[in-house]
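The following blocks contain the structures, represented as structure tokens.
Throughout, read-outs are computed from the coordinates displayed, never taken from laboratory work. Since this is a predicted model, take the numbers as computed values, not measurements.
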Structure I
Amino acid sequence: MGRTTGGYELVFSPLLLALIGFGIDKLLGTLPLFTVIFAVLGLVGAVTKVVYTYNSQMEQHEKSGPWVK
């Protein structure tokens with residue numbers, strides 16, 4: 001997968017957590033409260049991970065570029 005994993009994480013993390021939230025909602029009868037909360041948390045977590053990974057890779061790139069003396 002390599003560099004495309006960020007895209008998969010942005011889709012599957014909110015989807016998986018929304019499904020878990022849906023199950024909890026069905027169990028407690030609170031539809032769609034936990035579905036929405038878990039989906040948003042999954043999206044925020046995935047975006048945060050992608051941003052931090054990107055920033056880390058860019059810092060490594062800046063340190064190892066030909067312009068560094």
Structure II
Amino acid sequence: MRLLHTMLRVGDLDKSIAFYTEVLGMTLLRRKDYPDGQFTLAFVGYGEEAHNSVIKLTYNWWDRWN
């Protein structure tokens with residue numbers, strides 16, 4: 001069994017991506033907006049998902065807790 005990804009909800013997607021890529025050295029693997037659901041997903045990791053576990057950053061556009 002292998003962990004595919006884990007999800008973290010973030011309050012500021014751009015700052016979170018900067019932290020994981022610039023501080024921890026991960027790569028932004030993909031980022032996609034979902035206008036109908038009003039959220040954005042970004043996947044970061046140390047390698048491609050086929051061979052590594054990654055982190056899914058979820059940003060809800062309507063979230064006001066940040």
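One of I, II was used to compute helix-only ellipticity at 222 nm (-39500 (n - 2.57) for each DSSP H run of 4 or more, over all residues; to 500), and the answer was -2000. Which one was it?
II
From I, II, which structure was Rg and Dmax of the Cα atoms in Å = 17.5, 63 calculated on? Corresponding structure: I. Here relative contact order in percent (Cα under 8 Å, 6 or more apart) is compared for structures I, II. The highest value is that of II.
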